[in-house]
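Structures for review follow.
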Structure P
Amino acid sequence: MINDNHLLYLGALLLCVGLVIVITRRNAIVVLMGIELMLNASNINLVAFDRYFPGQLDGQMLSLFVIIVAVCEAAVGIAIVLRVYHYYDTARPGDLNQLKEHADRNS
């Protein structure tokens, strides 16, 4: 049987995995996936904490709001990454600083 502590451990694990992905990966799409993983971890924790107070839906409503914001963030983030990839032919954020410095030297 899954109890509240299992849900909190799962949320903490997902948060740590998402943070490691954001810190170590260089591809912008993978970084966005790590951010989404961290947002889903916070949703699991919100629902787990909401189980401590039966009859109230505050955690579930906040979780639903976070899901809506995450969808909007993912759509805008992917649109920006696709535009940058179309313009610079790279999706690595580290390469963009080098391209900007190169463009500043040539102009």
Structure Q
Amino acid sequence: MNTNKAPTMDVSKTKSSFYRRLYVAHLIDSGAASSVPALCEATGMPRRTAQDTIAALADLDIVCEFKQEEGARNHAGSYQIKAWGAIDKAWIAVHLPQVKAVLGYP
């Protein structure tokens, strides 16, 4: 019997959803991934999940706006975080390894 299994994290759906929103807001705000395709590439999440997560940022009073590129077609542009509401974005930066580990993101 192999007892050297990697530990598994039991995380509630509420916590993982909250962390996912924080991580997406962090990626957008830092410029690391400010479009849906970039978020999908950075996290491995499906496109629909990325879109739903961006839309759900408003539930946390995080103001996220889409800025259309001038002269571009087909919704080319990027998202920007305009306000963090009650969320301390510095906390996210400090706890980023923990957030990514809970979510299983690279």
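Bear in mind these aren't lab numbers, they're just calculated from the coordinates by the rules spelled out. Given the structure is predicted, the values throughout are model-derived calculations rather than measurements. Cβ atoms are built from the backbone, for glycine too; each structure is taken alone.
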Ranked on Kirkwood radius over Cα pairs in Å, which label among P, Q comes first with the largest value?
P
Kindly point out which one of P, Q the value 18.4 was derived from, the read-out being mean count of other Cβ atoms within 10 Å over residues 42-49.
P
Ranked by distance in nm of label points 7 Å out along Cα→Cβ at positions 34 and 58, which of P, Q sits at the highest value?
P
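Determine which structure produced the value -29000 for helix-only ellipticity at 222 nm (-39500 (n - 2.57) for each DSSP H run of 4 or more, over all residues; to 500), calculated from the coordinates; the candidates are P, Q. Intermediate values should be presented prior to the final figure.
Numbers: P: -29000; Q: -14000.
The read-out comes from structure P.
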Given structures P, Q, which gives the highest value for relative contact order in percent (Cα under 8 Å, 6 or more apart)?
Q
Which entry (P, Q) yields the derived value 3.1 for distance in nm of label points 7 Å out along Cα→Cβ at positions 50 and 90:
Q
